[in-house]
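Only the coordinates and a few stated rules stand behind these numbers; no lab work does. Fair warning: this is a prediction, and the values are worked out from it, not measured in the lab. Cβ atoms are built from the backbone, for glycine too; each structure is taken alone.
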Structure 1
């Protein structure tokens, strides 16, 4: 079909059927640079345009493309050099086959000789549409001055964009990022848990905040399997209200998690204890305080239901006058008893400072401290100041 003829009997050509019937090859003098394209198929097109490109790479790799696609498997041979001024481009039959009468009948529609081996993308472009490849040199020659200027500007923008894309960070594995974030969170939690200092944290959820909803208190007053409302109530009435209850009777059996109690709420299980005459008095004080915190589980997490699916009932009445439905209402109810809370705090502080139990004679001084702190809206610093200035403070006359 087409070839380059060098000095003497030296040539490279696009040939069909010379080695295998209907198979395309790169013909050469004495087949010195010719192999069959492994995996190639015999030509079956009749009266159709076929686009063929044979490329010869500088490393000796010979590749044939048929209609933009690889024809068989490329192979490598020694590189042939055709000297300028002594070589010719030839078309058609170079010589008759042995036996005569067998040759390709075809018409060459277009033919091109490129100054370099095209890459696969360029071959595909050449095979598409008009089946021609236009070099950058030819394109520039066809453009006007303004068009060339516009082309240069667009190429600069494209180059800058490509450089920016190359500098962009590589895509990250979301699972790896999730693992790293979890690791950072765990490390931060360990650091906070091991910290020996308190840190003030702003909260927007009214369920949390304050001492009685602190996880340390909630877990301290719970067992390994369930919460202990009575222990929580006892802690609140002793620490927050300074009204410690008497110890429970010795003959009251402990609350057990037997088979009959699995479908009951803790409030229902404690109903039996309230039936005991010796327990009724204390339970009337402790139960409302402890059950108010039942929405918090053994670790201090909020819950709406028990494990058995029963709804948590944390409603009650504080001091027989403040009704509440949950822990949020309960905290609001405690704030309505500021005098009692301030009195309890001052008493605890004085007991610690004097290293003794307070006596009825100390009541008047405690009332003076609370009355003075009330003028400052019971602020903690005002309570501490009045305790330090009190006549009960060691060293004061």
Structure 2
């Protein structure tokens, strides 16, 4: 098959969860024997100055520079004069549309995969210039992210805006789903939600895959805890500050010498200042290789209080044998058992106590580490997931023959 993937961000090098999800499936589809071309927005937020192509036979990349920056004025004018949610409207870019038209006029594709419903703007363009099947790969339930942010917001004005945004997004999501030929949700939980939306077309769950010819690192029993995630993403900001202010002090009360390592791209100044005021926190900023940062501790925290979809950094950390302590929302979409594959805690006291227990019980730490690696190998092998998607796509193409 010739597959075109439209991406709202540069997928390579794969530094954040979204980029990892996009690149790994594209890589897996190419390794399955398909010709895969990625047309990606090179956004101002994730700008790649030097476009590097991965050494994967059958996989090519093409970047289009666009400006998707958020502004207060843009949000206000969108709220007053548009029915399209602001989070989506930023991805309607004339430069990207022209690049897509030029590509479709030059090449023929069997299937076009859109990485998220916000790229649904381009479905009419695809229909005009191609006979390809159109698939939306849903990384999460978009409106659910903002609804949860709203529920945790104490400022009444912001709370109203986030609820309004969530309501507009759900209408937009439903419209986009009705335009595609098939849907690729990232979790079974999301698949169920789409069915409840009324979607009744072909659908195949395809979680984020990882390379399971691994790399798990031995447990070192370091007195350290780590966090790794994009720090320009609201749920990560919210969760990290919650952990630093409400969980971490409880850990230090019992274990005053333990260190909390924080890494992530695009941390706002206000967040860096807050973290600097918390004892025993080391802020690393953006790290070049997540695999190297993950060697710094045995325990990774993922204190997610809002958001949706699957937390790719949790999957990645577990593939390296790291013991993850997260929340119920953080573990959503990952078929784990708390206490067997990772640990789930939803209040500050329990979250802190579980971390302290892991320091005090080295055998439990080692058991969870081994279980995490085995679980990822059995459930999230990228080659297996890519073959499953490949078979689904072949069936989709044959359905009209």
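Looking across 1, 2, the calculation of volume of the Cα convex hull per residue in Å³, for residues 317-388 alone that yields 106 traces back to 1. Between structures 1, 2, the calculation of relative contact order in percent (Cα under 8 Å, 6 or more apart) yields its largest number for 2. Could you figure out which one of 1, 2 the value -13500 for helix-only ellipticity at 222 nm (-39500 (n - 2.57) for each DSSP H run of 4 or more, over all residues; to 500) was computed from? Label of the originating structure: 2. When semi-axes √(5λ) of the Cα gyration tensor in Å is computed for each of 1, 2, which one produces 102, 29, 18? Of the structures listed, the value fits 1. Suppose you compute percent of Cα pairs over 26 Å apart, for residues 181-356 alone for every structure in 1, 2: which one lands on 37? Of the options listed, only 1 reproduces it.
Here FRET efficiency 1/(1 + (r/R0)^6) of positions 37 and 341 (r between Cβ atoms, R0 = 41 Å, to 0.05) has been calculated and equals 0.00, so which of 1, 2 was it run on? Structure of origin is 1.
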